[in-house]
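For reference, the structures are reproduced in the following blocks.
Taken together, the values in this text are just the output of simple stated rules run on the coordinates, not laboratory data. All of these numbers come straight from a predicted model, not from anything done at the bench. Cβ atoms are built from the backbone, for glycine too; each structure is taken alone.
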Structure P
Amino acid sequence: MNTGPTNVVWITLESVRAANTSVCGYDRETTPNLERIASGPDGTAFQHCFSQSMWTPASSASILTGTYLFEHRVGYDGKAKEPLPPDVATLPDLLRDQGYQTACFTPNSYLSEATGLDRGFEKYHHSLLRRAFHEPETRTAALKYLFRAWEYGPGFSLNVRRHNQTYIMREALKRWLDSLAADDDPFFLYTHCPNPHLPYAPPRKWIDRFTDEIAYSTQEALELSLDTYASRDRMIQRIVDGCPFSDEDWEALKALYDAEIAYADEFVGALFDHVREVADGETVFVVTGDHGDLFGEQGILGHNLVLDDHLTNVPMVVSGIEGLEHARDDVVQHIDVTRTVAERLGVSHDQFSGVDLRETTPDGAISQRGIPHFDEYLEADPAFDTSRYHETPMTAFRTDEFKYLKGSEKAELFRLPDEETEVGDEYPTVRDELDERLGARLQDMTTPDAGEAEATYSDAMEQQLTDLGYL
């Protein structure tokens, strides 16, 4: 078995659910590049890959540490104010100790020194769109974006939420890859693509891609998206109002969401091709989503409160690792891929909770949600019914047929794909078996000491998180 040295490029796409990707069977061609990579030599697309949580800080921490939310705790508080505990190792930490160049390029403030998710990266850049023209890492790429804003942006617009950093990241990352590949040491590059995070406002090159299939004009669809996701308060008001959207509204929002996925897919294809041009030797290439988004499922917009499959089932494509074909149709998890990559590179660690997918598959996928915060929903409407949601931290145990949800106040069983009709009394044997299996898994989880550190976000970071609808 070849164990290295091998380069690794890991791309995490923001808010991409598997159900809207053609690589996972969607009828719109949203991810032709993912399909191309998956169909190549040593390429595999996993149809049933699950993230460990439903929002960026928690799922990203699981990817980088190979552990569950209840183990690493980033995002457990529901506010991402608790940073990664110092005794939790990260994959870039382990690789750096083995002589790897480690690099991370991210526009998301949840993957930063504030949360400790920059740990182990020798080369790290947290890119904020408002600073792109002032920083050496992105200045040239930002100027190129300025001249191509009519294609890769909204054209002339002073609305920051209409712009995104994907093109700037693509051009800056190409330069990074040139530099990393020129060194004799292998490299691990992790990057977080900001598309298709709400509000869905695709660049002009892509914005018309799917709007010919809907009742609204492109401009009407865009205005609906910008209004729906104008702020966190606006989204919450829509949720407590019962998501009052017509079928035409949902079609318009999904058309723009799908166009954003197609744009992210172009980003993936460009980086994949560039890696093949400049990198010597073998390169493992991983692409996944950190979580999905909801369009009214369980009464939710965006990614909040629940562990619905449309939030946790994400695309996963791996190229450059042999022996994964047997697992392509099985239920797998992010942390299984983390473990597999680590084993392939010879840096396994007792901390990793996943399995090596070359050898086996897990007996089910676990996703977790930490503390929910209902106060902002109840402020918008004191009569908002919170009882339909788990009011304490919860865990979802997902098999190929059932999903079992358990928190301290209640447990529920659902027969998929229905996630709203509780069937525990109808399938008591299944309920009891999954409860036992989940209990054993939870018992094996080691929760680190939280420590006294608190994540501190700069004003620029908080503004970026506000633009994304988190604050």
Structure Q
Amino acid sequence: MSFRFPDSFLWGGAIAANQVEGSHVADGKGLSTSDVQPKGAFGELVKRVPGDFNIKDIAIDFYHRYPEDIALFNEMGFSCLRLSIAWSRIFPNGNDAQPNEAGLAYYDKVFDELKQYGITPLVTLSHYEMPLHLAEHYQGWASRDVIGFFEKYARVVFERFGSRVKHWLTFNEINVTLDEPFTGSGLPRDCSEQTRYQAIHHQLVASAKAVKACHEIIPDAQIGNMMLGAVLYPLTSHPADVLKAQRQNHDWLFFGDVQARGYYPSYMKRKLAQLGVTIDITAEDEQALKETVDFISFSYYMTGCASADPKEQQKAKGNMLEMIANPYLDKSEWGWQIDPIGLRYLLNLLWDRYQKPIFVVENGLGAKDQMNAQGEIEDDYRIDYLNSHLYEVGEAIQDGVEVMGYTSWGPIDLVSASTAQMSKRYGFIYVDRDDEGHGSLERKRKKSFFWYQKVIASKGEALTKPIYTRS
């Protein structure tokens, strides 16, 4: 690749507390909504009892092994690590009068370790979890009270870590509440549209209040939003399909519009009216929403199609979320369609829409890695996937898109959010643990580790141009 990424570009990986840390009740931590989802974000919920077992209770033990893992990230050349703070480590019940000092002290050590290597932390305040107490006693984000609890939590961590953390995100994939209300907002899965959209509104207000607090407490920091980038194409060139794709893309772009523009777009007002949903929006809420994010971030794994044809819509369940499969794309082992060009398309779409810097904070390939006879993992499929996606990021930068950085998901094997499997591996670093929780937790570099190391060192010049076929 003749193009060289900008010197300011942040290279790294992304992890989440509930998928790597383990130690789920250590040092005063309270249970989170993630702790009652042993089968993942889309699995059944369980009531925790003393002595039971959940694969996420240990995960990959990053809680104790973070120095080893951060050293490996540094060896790859990371200039950035995206990670999350477990809200229930800081406020075990969510509504506690005082923060848990042991939880704050833990993240002190993690951020100090990153500083030692010159790795910039990009910190998510709430990544698919919230204190379970708030879900059980306040119906999660359905309660307006939770806005205040979240703002208090945000202010505490900004005050504590602001001298070392200058890049923040509010909610991970904030639009996921549309498809998984418990994971996204601590809501009952059978909640009404009214409850769901009111909870979403409360999250958007809380996000804006956190943005304002960050600007006040850490004036030299940047804070962004984070969306699941689920871009849809029209299945055909029929105008009805084009309109259908636009409307379905609005369902998630709405979250970016509010957080980047500071108000509800007219298309969403119409949709809410058609759904019979009336959101309680106060004058204070409207004022709060005017505090907009500094940059846009998103996860990108796949694209899909939309169609106005009822027969085609019946096929939508065959893919992740409500997407119709694209006949021109290949799939991963988990049925997620692979579309590198879609990443360039999405980067341009968001840049044109918001004119704010953009950060690709999740992108990766889940696969069942196998060791060869020499005990090595030759994950060329992962290299091919990441090479093609990063190449398209480079193309988008040349298109004129201001891209801040790229953090692959996840740089080390971790517990899958959607399925709670270890066998769905994303990492450059192998972790010896299986789906039943057996294994030594030993870390091992994969072939992709050395590939990514070379890409980072060359600032992207080591990337090769992908060859796409149209059949």
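Quick notes on this structure:
- Structures compared: P, Q; top value of percent of Cα pairs over 29 Å apart, for residues 237-404 alone, i.e. the largest, recorded for P.
- Highest-scoring label, criterion being relative contact order in percent (Cα under 8 Å, 6 or more apart), among P, Q: P
- Which of P, Q leads on distance in nm of label points 7 Å out along Cα→Cβ at positions 29 and 413, largest value: P
- Structure (P, Q) behind the derived value -12000 of helix-only ellipticity at 222 nm (-39500 (n - 2.57) for each DSSP H run of 4 or more, over all residues; to 500): Q
- Entry that produces 2.1 once distance in nm of label points 7 Å out along Cα→Cβ at positions 309 and 341 is calculated, selected from P, Q: Q
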